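The structures considered in this document are given below.
Only the coordinates and a few stated rules stand behind these numbers; no lab work does. Note that the structure is a prediction, hence the values are computed from the model and not measured. Cβ atoms are built from the backbone, for glycine too; each structure is taken alone.
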Structure 1
Amino acid sequence: MSEKKKFYITTAIAYTSRKPHIGNAYDVVLADMIARYKRQNGFDVFFMTGSDEHGQKIEECAKNEGVTPKEYVDKISGEIKYVWNSLNTSYDKFIRTTDADHEKAVQHIFKKLYDKGDIYKGAYEGKYCVPCESFFTASQLVDGKCPDCGRDVIDAKEEAYFLRLSKYQDALVKYYKDNPDFIKPESRKNEMINNFIKPGLADLCVSRSSFKWGIPVTFDKDHVIYVWIDALSNYITGIGYDTDGNTGESYKKYWPADLHVIGKDIVRFHTIYWPIILLALGEPLPKQVLGHPWVLVGEDKMSKSKGNVIYADELAEMFGADAVRYYLLSEIPFTQDGTITYESFIGKYNTDLANTLGNLVNRSIAMAGKYFDGTVDSLGKSDALDNELKAFTADAVKKYTENMELYHNADAVAAIMSLAKRSNKYIDETAPWLLAKSEDDKDRLKAVLYNLLECIRILGILIYPAMPECSDKIKALIGTDEDALTFGAVNSYTVGEAKPLFARIDAEKALAEIAEKKEVAELKTENTVKLDQISIDDFAKIELRAAKVTSCEPIPKAKKLLKLTLDDGSGTPRIVASGIAKFYTPDELIGKTVIVVANLKPATLCGVESNGMILAADADDKIKVVFLDGVTPGSKIR
């Protein structure tokens with residue numbers, strides 16, 4: 001037996017400043033789809049992901065929480081791993097940059113590059129972005145702010161070590177030319193060449209002396225190794241790279257990486273800095289870097305300050321890992337940003353998973369059980385419709401395979417769903433329920449159901465990389481794990497009891513539950529986050545008024561919300577939705593005077609537009625509303 005062909009795939013390691021949102025999760029879900037596809041096709045796959053745990057930002061986050069940096073990253077790294085596991089990702093290794101073997105290897109890499117003159121000591125003066133941990137010149141700023149994240153920058157000057165990028169610029173350009181598929185999509189490569197390489201590469205700052213949370217430089221204790229060499233090196237340290245030549249068998253077997261899966265915002269680091277580090281080390285370069293687009297919420301980037309963050313593990317808890325994976329893999333195109341909202345997620349779930357795929361599997365198996373006691377063979381009576389279905393199936397398999405080879409995940413998933421839709425159409429065309437009425441049509445009915453079960457079997461194989469749990473359920477329902485993608489590979493089926501793969505979601509009810517959970521989470525956050533000090537001018541921006549509760553009622557399908565109608569002295573009733581139903585009945589609130597934040601941006605909760613927020617204290621896990629009985633409605637609180 002010939003040895004399996006290797007395939008080494010990685011994701012960008014997630015930064016441990018905070019819990020990853022669903023946009024961060026797309027990285028690992030896409031890589032997992034590719035890894036499962038390659039395993040399915042006989043490759044010896046090694047799939048690595050992990051967490052990036054050093055830097056000034058983490059040092060500051062830990063300080064704000066009153067813990068050590070190591071305690072802080074232990075917590076966030078655990079959250080990252082939990083989210084990845086909740087999405088059923090099949091990584092082979094989860095590396096942490098605080099792992100002792102990684103830290104030691106990074107120190108050796110830094111020393112080797114210093115000894116050969118590729119790293120030298122100097123000083124840096126420029127504009128520094130703390131969240132991005134990047135220096136910029138004034139000309140690189142956009143409207144005076146960081147060109148990568150849009151935040152404010154600070155003036156910074158410090159002693160540092162630098163990597164000679166310029167020394168390897170020509171070698172890098174040659175690698176681009178010799179390997180035209182190194183950067184995908186093509187637009188990302190053009191951006192690197194035109195925006196960074198043609199203007200000339202400036203040497204890269206690779207150490208810091210203004211903070212301590214990093215891997216120490218062995219020969220200069222005042223410096224820690226900066227993120228570029230530390231984090232990027234994980235791709236080789238995680239499989240046993242050693243600068244002294246004592247590399248492990250995994251490194252010899254799997255390097256160079258076949259594919260780095262990363263977000264489009266860090267393409268520069270992976271296609272300029274990382275290749276040059278490898279060139280300086282004398283190691284082979286990765287074969288390909290895939291810079292995927294972003295996942296937006298509506299039209300915006302996800303941001304805690306905007307209150308639009310969606311977490312993948314929470315979606316998976318409510319709707320299942322496969323549903324989250326399916327949405328991400330089908331909605332994010334190869335070159336353009338995708339978008340997600342709770343409404344669009346539920347709509348796609350119901351349309352594609354419940355109605356199209358789930359309905360096809362459920363009714364086909366139910367008919368096989370009803371009309372043939374669950375056993376259907378291939379000896380039925382065929383006609384021209386069957387040939388058309390077989391041809392469509394073969395074409396769908398071809399399109400799926402072609403797109404998977406190109407990593408066009410959304411197009412590959414579309415090919416799968418096109419087969420499910422065509423199979424449903426075949427049911428409508430053949431009308432098995434009418435064939436079942438006549439004994440003369442029994443052989444034709446058998447052929448129809450056999451063809452449907454073959455389509456479902458092939459769908460179960462194709463869908464495995466995207467939705468592994470669904471694939472396993474389909475195999476169990478049809479009683480076979482035959483993985484040939486040719487029509488007719490199975491001669492007979494004995495199916496199980498029909499069970500819905502995906503139960504249809506009550507959108508209104510689900511959205512109400514999400515709104516409630518979000519409000520509770522926000523209340524908890526407000527009570528645990530340590531806020532920065534504000535000035536009297538900042539406080540003056542908040543309009544607090546006394547308001548009398550004139551009526552109060554529960555909000556349908558929202559167990560924790562009450563709808564309050566307030567008299568705030570303006571002459572117009574003010575509606576506020578508040579998550580206090582667990583602690584107060586409407587009768588306990590009517591007639592009471594409360595404090596309302598009157599200039600809060602309106603928000604719609606469970607179909608109710610809430611214009612303000614009433615003040616309450618979180619005491620001993622109980623919400624206690626602040627009452628101002630006897631105060632005239634409309635009185636300002638100062």
Structure 2
Amino acid sequence: MKPIFFPFAASLLFLVFAGMVHALESLPLVHPLFADHAVLQRDARIPVWGWGTPGVEISVGFAGQRKDTVVDKDGVWRVVLDPMPASEESRTLEVRQVGSQQEIRINDILVGDVWICSGQSNMEMGMSVCNEADEIAKADFPDIRLLTVPHRISFSPESTMDGRWLPCSPENISKGGWGGFSAAAYFFGKELHRELGIPIGLIHASWGGSPCEAWTSGDALTPLGDYRDELALVSRVAAMPGSNKINRFMDEWYGEKDPGTIGGWFKPETDVSSWKTATMPATWNDSELPGHEGIVWLRKTFDIPVSWQGRDLVLGLGCIADVDTTWINGQPVGRCDSFEETRSYTVPAAVMHTGRNVLTMRVMNKGGGGFMAKPEQLHIRPRDGKDASVSLAGSWQIQASATRKQTGAPLAGNPGTPSVLYNGMIAPLIPYATQGVIWYQGEANTTQPARYRTLLPAMIRDWRARFGVADFPFLIVSLANYQPAPKNGETEDWPALREAQAMTAKQLPHCGLAVTIDIGDAKDIHPKNKREVGRRLALSALASAHGRKVESSGPWYRSMEVTDKGMRLTFDHTGGGLLATGGPLTGFTIAGEDRKFVAATATIDGDTVLVSSPSVKKPVAVRYGWSANPSCNLYNKANLPAVPFRTDDWSLQGP
């Protein structure tokens with residue numbers, strides 16, 4: 001399927017840009033997506049855009065094409081290159097301001113297929129922490145290009161971004177957040193490159209622990225009605241004048257929610273005699289506050305030499321989970337909203353005293369909190385580097401202030417807030433021409449699987465409209481098997497979320513599903529076999545995007561019939577026939593009119609499966625793989641696992 005660019009996408013782009021373009025001098029002439037080593041989408045009209053002084057003429061040249069335009073009144077310019085076939089030829093994109101000396105030459109541009117690779121931690125997981133870490137040394141594919149979108153939370157759609165394209169090499173595949181470039185994206189791209197023989201561009205935009213609603217625009221979420229309060233907060237922050245909007249909003253939030261802030265615990269004269277003592281650096285679980293989620297205050301007193309008086313200092317604290325605000329002697333010296341950033345705060349000379357000084361921190365966390373640092377990372381030293389540092393490791397005072405349950409979810413540093421990752425990490429990509437999207441997400445939404453049935457389709461439709469591509473392929477990784485073996489009373493949140501993923505893939509055009517029910521890990525929510533995930537996604541891409549006659553899915557339940565032998569089930573995607581791996585078929589349950597499911601006997605009969613139980617005389621429903629971590633082994637002869645399913649539509653047991 002070839003991407004189709006709709007004219008309304010251009011209008012949509014400019015309507016969005018008109019309200020969000022920063023001061024023109026802070027924006028580049030050409031969007032950073034158009035940089036050395038980029039891949040442009042083949043067989044598609046290719047928007048190229050940037051910013052400049054209104055009224056200035058812009059000329060763009062590439063591969064024998066020349067397109068001219070004028071910067072509009074909002075400071076935005078845009079041209080559209082004509083479709084081009086795939087090409088491994090290294091070519092130059094030229095952008096020139098007519099009548100001035102400013103010209104940009106962007107080198108080593110290829111034409112092929114471009115895929116956005118998004119989701120949460122299983123998409124973010126890099127090469128060095130998966131089973132196939134030995135692949136890094138062999139990852140020398142200069143026609144595969146990699147771009148990682150930096151983590152960014154935003155309360156209104158952003159127009160630009162940092163990040164750069166890199167040719168795939170052992171060195172470049174190792175760059176990036178959690179273990180290097182996304183392993184799932186890499187293996188997907190490598191398989192497509194091998195099959196198609198064309199350049200592949202991979203734009204990786206993911207964030208561990210993020211829910212689907214964070215990646216969906218506020219406009220798409222509003223009609224769902226489920227996120228009204230959260231979106232109102234996002235809009236409130238976005239409407240605040242000036243810069244540092246989130247900091248000012250969070251100062252108000254702490255002043256309303258946090259007893260420590262209300263009580264002025266940042267003041268050095270605060271009585272902390274009742275606070276606990278703990279050795280830092282340490283996590284809350286390793287200190288005095290195991291399991292705490294919420295707000296914690298810490299205090300450390302220290303002395304500085306007389307010779308430091310009148311000199312600016314640097315305070316180092318390492319990484320902290322998740323969000324901190326830091327004071328010295330009651331004066332704010334730094335704050336950070338990301339657990340991934342190493343804290344390094346400049347302390348003005350006027351803040352410090354000779355002799356005793358008081359360092360106070362307010363830390364807010366979700367999940368495990370505390371210092372993610374080595375002792376030597378906790379220090380203070382002169383900024384000029386002429387003296388040895390003073391260590392801040394050792395005995396600290398610590399006091400819990402409020403739990404997350406008491407305060408509610410904050411906005412600062414929270415990638416789960418509806419729309420903020422769309423605003424910060426997807427909006428800056430629009431309308432870059434792409435082939436499609438691979439989506440590896442769902443774990444963060446398992447507590448509300450019914451909502452996911454409408455949420456995921458809403459996000460997909462929204463992305464397709466905003467990128468201006470008619471039904472571009474959207475390929476979904478189904479939740480892997482996880483958690484201990486099923487027990488009585490097991491909730492149905494994980495299988496119900498898989499069902500929502502499958503329903504989306506089946507109901508929306510050009511959607512695919514990569515089932516991973518057989519390659520998970522009961523003890524690890526991050527299964528390490530990303531090679532097979534990438535391979536299955538690539539099969540789906542070959543079928544949906546390129547019309548290849550390949551089996552792209554495992555057996556998919558189609559219909560049932562009650563017979564005198566039990567329930568007979570028929571399937572699509574039999575891939576040359578059904579088979580059971582490792583022994584008799586497992587994973588089937590059956591129920592009668594009482595709606596009580598019991599383990600069933602299942603046998604393959606041609607392209608059907610016969611399911612029965614002596615304890616169910618009049619069967620009415622069958623389920624397969626209906627558990628967080630089921631034991632199930634139905635495959636087709638293409639060696640792809642069956643999609644978990646249920647034949648009933650009964651209300652599910654809640655989490």
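A value of 1.3 was derived for distance in nm of label points 7 Å out along Cα→Cβ at positions 185 and 201; which structure in 1, 2 was it taken from? Numbers along the way, then the final one.
Values: 1: 2.6; 2: 1.3.
Corresponding structure: 2.
Matching task: 0.10 is the computed value of FRET efficiency 1/(1 + (r/R0)^6) of positions 73 and 297 (r between Cβ atoms, R0 = 35 Å, to 0.05). Pick the structure from 1, 2.
Values: 1: 0.85; 2: 0.10.
Comparing all candidates, it corresponds to 2.
When distance in nm of label points 7 Å out along Cα→Cβ at positions 161 and 433 is calculated, the result is 1.9; to which of the structures 1, 2 does this value belong?
Working: 1: 7.4; 2: 1.9.
For distance in nm of label points 7 Å out along Cα→Cβ at positions 161 and 433, the value 1.9 is produced by structure 2.
Out of 1, 2, which structure matches 193 when volume of the Cα convex hull per residue in Å³ is calculated?
Values: 1: 193; 2: 177.
Checking each candidate, the match is 1.
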Note: distance in nm of label points 7 Å out along Cα→Cβ at positions 289 and 561 at 6.4, derived from one of structures 1, 2, originates from structure 2
Out of 1, 2, choose the structure whose coordinates give helix-only ellipticity at 222 nm (-39500 (n - 2.57) for each DSSP H run of 4 or more, over all residues; to 500) equal to -12500 when calculated. 1
Which entry (1, 2) yields the derived value 2.8 for distance in nm of label points 7 Å out along Cα→Cβ at positions 409 and 425: 1
